[in-house]
Structure P
Amino acid sequence: MMDKQKKKWIASLLEMLGVIVLTVAIFKFVVIPVRIDGISMENTLHDQSVAMINAIGVSEENIHRFDIVVLYSDKLDEKIIKRVIGMPGDTVEFKQDELYINGEKMNQDFLDSDFVEQSKITYNVSQFTDDFKVKVDEGKYFVMGDNRLRSTDSRELGAFTLDDIIGVKGLVIYPFSDIQWID
């Protein structure tokens, strides 16, 4: 009788261990839970929101301009969430709040124009993004926060390699009022 009970107990223990290993593997290699810490991605992503970011398929083919990515910053020693602005080999330039990639003016539809204008008033500045020009090295990505006035990004940290990118796109899951896909 004890042998059957012992076998059931061992089977239950192994099943629980399997569930734990599977759960850890999913959250390590499939989706990455990320808490948005700070206002650098306002008004797209909000401080203290929680997102599940896709960790599968992080490759050159799956990262596109204007995608939102989670990266690991060695300089900050933490994960950060930003938007890809410059691709490998691009020249990124901002002039009078206008984005130019390789000399071509780009539309920034992902920015909320009301938020941009209100931020300029709040911080008493004439431009949402200071003028600059940078050449992105091959194999690197230039990323910026959507809240340009309050973002530590490639302008200070430099461009990031593909190995620095740990997730791309995903889903905001909390707060429930903010549930949205992250493209």
Structure Q
Amino acid sequence: KKNGIKVLMATGDNETVAKAVSEELGLDGYYSEVLPHQKVEIVKELQNKGEFVAMTGDGVNDAPALAQSDVGIAVGSGTDVAAETADIILVNSNPKDIANLILFGKATYKKMVQNLVWATAYNSFAIPLAAGVLYSAGFVLGPAVGAVFMSLSTIIVAINAQLLKTKIGTSKK
């Protein structure tokens, strides 16, 4: 919830059980006594409202909804059909891994943007220099120096990407 994600449950269980589980977990809502084809309809309904839907399931009855969702997440201990349909498989079957997956995705996106900004800024500066824009001012960027600068740029991007691994590794402790 603190990441701005609405969590709903669609279950075949009766109203009493669904409500109790929803309240216990602090969910934003629930659907009870849902049949497999109704799960697909729920996903479609949410998508039609402009929601990005990530569906988690473990059984054959979840496979159609997993396929319909924007991101299907299968629980590792579930059926082969669910695993084959899903985009992601939670190997440890831990629901908390979904939150970690979302945080990792956001951190990865942020790093990608940082690297794109760096590469664009670098190339906006280096390419004109290499093309001889400052030749009339007596500055020439030789090919060897250009190659060294390009290697340094690549190293900076690689180090920045490695910082993502460090950040994620630290947050798991």
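Upon calculation of distance in nm of label points 7 Å out along Cα→Cβ at positions 103 and 127 from the atomic coordinates, which of the structures P, Q produces 2.1? Mind dumping the intermediate values first?
On the way: P: 2.1; Q: 3.8.
Checking each candidate, the match is P.
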For which of P, Q does Kirkwood radius over Cα pairs in Å, calculated from the coordinates, equal 19.8? Q
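Say we calculate mean count of other Cβ atoms within 10 Å over residues 71-78 for every structure; which of P, Q gives the highest result? Mind dumping the intermediate values first?
On the way: P: 13.2; Q: 19.9.
Comparing P, Q by mean count of other Cβ atoms within 10 Å over residues 71-78, the maximum is at Q.
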Highest-scoring structure on relative contact order in percent (Cα under 8 Å, 6 or more apart) (candidates P, Q) is P
Comparing P, Q on distance in nm of label points 7 Å out along Cα→Cβ at positions 87 and 151, the highest sits with Q
Suppose you compute distance in nm of label points 7 Å out along Cα→Cβ at positions 95 and 111 for every structure in P, Q: which one lands on 1.6? P
For FRET efficiency 1/(1 + (r/R0)^6) of positions 15 and 63 (r between Cβ atoms, R0 = 41 Å, to 0.05), find whichever of P, Q sits highest and give me its label. Q
Given structures P, Q, which gives the highest value for distance in nm of label points 7 Å out along Cα→Cβ at positions 55 and 159? Q
Winner on distance in nm of label points 7 Å out along Cα→Cβ at positions 7 and 47 once structures P, Q are ranked, highest first: P
State the single structure among P, Q that was used to calculate helix-only ellipticity at 222 nm (-39500 (n - 2.57) for each DSSP H run of 4 or more, over all residues; to 500), giving -19500. Q
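Just so you know, all these numbers are worked out from the coordinates, no wet-lab data involved. Everything numeric in this text was worked out from a predicted model, so none of it was measured. Cβ atoms are built from the backbone, for glycine too; each structure is taken alone.
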